[in-house]
Structure formats: structure tokens, C-alpha cells
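K.L.:
Before anything else, here is the set of structures, which you'll find just below.
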Structure 1
Amino acid sequence: MWNIMWFMRMTKWARNPPSTRRVIFVFSIVALGLAIAGIEKFVGWPEFMTIERTPKRVKINPVSTD
């Protein structure tokens, strides 16, 4: 169920819609994100941008002095 604050926000946006520049800005950011996701999905992720995973714990063995 929706909170009453969402309805208040919707009425505020209906009375004062965002500017055209802001709408274009938001849609361009969404389009850029979708383009990056599409490139990653169909082309693949470059190997040089992959981070090597390190183990969470490093096991240290004591050095014996014989």
C-alpha cells in the first residue's frame, strides 16, 4: 500500500512539473546507464577492468627457527 506522502509528492509534481532541462537530464542519465548495461551484456566486460579478488583472510604460518 502506498504511503500518503507519495500522493502528496505526486500532487506537488502535477502542480509544479519539473523543467524540460531536468527531464532531459534525467532521461539522458537513464539512457547512459542502459547503454552501458547493454554493452556489458552483449559485448562483454573488458578483462583489464576486472578486479582481482583477494582472500578475506590471510593465513600466516609461524616460521620455525631450526
Structure 2
Amino acid sequence: MAALNIASLTPKERLDLIGELWNSLTVDDVALTPGHEAELARRMATFETDVVSAVSWEEVEAELNRQT
């Protein structure tokens, strides 16, 4: 494998590389800790409970525009 001089890449090129590296991983490559699993479960439960009272981005944006 040829060496890559990361410092010579533009910020966009480095971000693109990060994306490519991340996308190359499988679910089995990224193991969650028990703490992360618990937090994910907590957030999903909150999401399921609060989904009926969710506000769309369009509504938020309209409200922000009314305030300015």
C-alpha cells in the first residue's frame, strides 16, 4: 500500500476520505460498548414516545423566520 501524505490533502479531501473509510466498515467492525447500547436504546425509546409531538423542520424554520 502506497503511503498517503494526509497533510497535503485539502480539508474537503480529508473529509471525503473519512467518509470513504467509515463507509467501508460493516456493522460487525464497529462494536458498541454496553453504555453506548444503553444510550441508543434510551434515545430510541424517547423517539418512539415523542414522535407524535415532533415538529417538522419546515415548521421550525417558519417559526424562526417569524421571529426575525
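Read-outs: derived from the displayed coordinates by stated rules, not from any lab. Since we're looking at a predicted model, the values are computed, not measured. Cβ atoms are built from the backbone, for glycine too; each structure is taken alone.
K.L.:
One of 1, 2 was used to calculate semi-axes √(5λ) of the Cα gyration tensor in Å, giving 50, 23, 11; which?
P.N.:
That value comes from structure 1.
K.L.:
Compare FRET efficiency 1/(1 + (r/R0)^6) of positions 10 and 26 (r between Cβ atoms, R0 = 25 Å, to 0.05) across structures 1, 2 and report the one with the greatest value.
P.N.:
Top value of FRET efficiency 1/(1 + (r/R0)^6) of positions 10 and 26 (r between Cβ atoms, R0 = 25 Å, to 0.05) goes to structure 1.
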